[in-house]
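Rule-based calculations on the coordinates, nothing more; no lab input. Keep in mind that this is a model prediction, so the values were computed, not measured. Cβ atoms are built from the backbone, for glycine too; each structure is taken alone.
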Structure 1
Amino acid sequence: MKVAAVQFAPEFKERERNIQLGAALIVEAAGNGAKLIVLPELCTTGYSFMSEADVRPFAEVIDDDAGGKSMDLFARMSQQLGVAIAWGLVEQDAVTNDLYNSQLLVRPTGQWASCRKLNLWGNDFLWAKEGKGSPPIVDYLGKKVGLLICRDVRDKAPAWEDLYEKGDADIVCFSSNWGDGGFPSVNWVQFAKNNNTFLVVSNRYGREANNNFGEGGICVIEPCGKVRCDGLRWNEDCIVYAETE
């Protein structure tokens, strides 16, 4: 399967613009043969919200009966293009109205899966609830595909020791706002090796309010730890592709 890690810089609170930019990059990736496409953490809204009141107008309710702005478009694109798409968004629980830093995966069948960030960081603490469940693993084109959000790549959660174990997933979709620092992160490489999985690292770049996301950095890391980043351009929108076996 050909996978694609996408890099771009969302504009804070410019949801329509961010969704359309994400859609354009999805079309580009699908046109180049990718069957699994991963976009960054909170890519529809940006990251630097200061309170629940600040973020709530941008939240999406995700369930079988009520889609959201990005869910509606990306689910349609998934079916039309024949690709699976993973991306980060602000989720509002349909029952409790609690807010979460979430990641969603939609497949061409219309099926979807989601996870909620467990290990909060920075501005997350100002508005987001901690997730309570281990990331889902779904079947897609004969591969076991898992989900993961930013700091959860440490592979630990408060309630248990590990999120993933070897053999759980063949491919993990990693949506991140990693911030300025070394590339590739040792956390990414260790996760891929420890869990014997391909890690598709999608990241953003640029500055936003109190956060410096640096120059970006996307890649696909093989189970052996080999890092593939051909096509990476610092401080620019770009896509990195790799084949998984």
Structure 2
Amino acid sequence: MTTESKHHPSGSLWLAMGLAATAGFVDAFIYLRVTPVFVANMSGNFIHLGIFTGTHDGKGVLAMLVALGGFLAGVMMATSHLDAQLRAGKSPRPDLLLLLESLLLFVLPVMLRMTDITYSTSIQRDQYLVVVIGAIAMGTQAVALRRVGQIAVSTTYGTGSVVRLGEKLTLALRRTARPGDHRRRKTIAILCAVLASYVAGAALAASLGAPPELLLIPAAVPLIGAAVLRGSRRPSTAAFSGR
């Protein structure tokens, strides 16, 4: 019988930073160059959902629901993949999830170039598919890496990380006793690195402009990550934490 803790893949800090930068880049690119919808940061979409509901903007509500549904679908498909492997007694393969994410992201620039989708503040018919594909890719990524070692991280949003960072910083400044205090310092360093990478990815997307080919940059990151994870796998272990 599998347990939930075994569905939390672990990877290196460099991989977490690369994936966080990918999420920030894709989020910012679609928000600024396609339509103002987040495909990774679902917290922002929930706020927009409330605003659009309150202002009776049905089209805006539908756009947020499409993004949220796509992200949830990505999470559920990725979790089902890991669960099926665990139930079969196999080592989970988060590298396959990263490969799927990469393939989805490679589709986006091709679609944007072939259909000549332009920016619109109100989502249009052709833009729904871009949002769905991007959200599924980000939902898949969210499941593909959940920890750096034993430290929980998120590569697609920052709110939870900010809460944990504030908690750790406060307790450290107050010199609150804790067994293994070195881990608190390590947690702070890892959370800061992942958050900074998320922001850096968004900043890069905002500064480079609108060519769809720019999405090839974040698409390459999970592909490289999948290759690294695949190369590091051993018969008896995987790049995965079950504790």
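Some notes on this structure:
- Label whose coordinates, when helix-only ellipticity at 222 nm (-39500 (n - 2.57) for each DSSP H run of 4 or more, over all residues; to 500) is calculated, return -23500 (choices 1, 2): 2
- Among 1, 2, which structure scores highest (criterion: distance in nm of label points 7 Å out along Cα→Cβ at positions 75 and 219): 1
- Which of 1, 2 yields 2.2 [distance in nm of label points 7 Å out along Cα→Cβ at positions 27 and 187, calculated]: 2
- Winner on percent of Cα pairs over 16 Å apart, for residues 35-98 alone once structures 1, 2 are ranked, highest first: 2
- Between structures 1, 2, the calculation of relative contact order in percent (Cα under 8 Å, 6 or more apart) yields its largest number for 2.
- Value 1, 7, 16, 21, 22, 18, 11, 4, 0, 0, calculated as P(r) over Cα pairs in 5 Å bins from 0, in percent, assigned to which of 1, 2: 1
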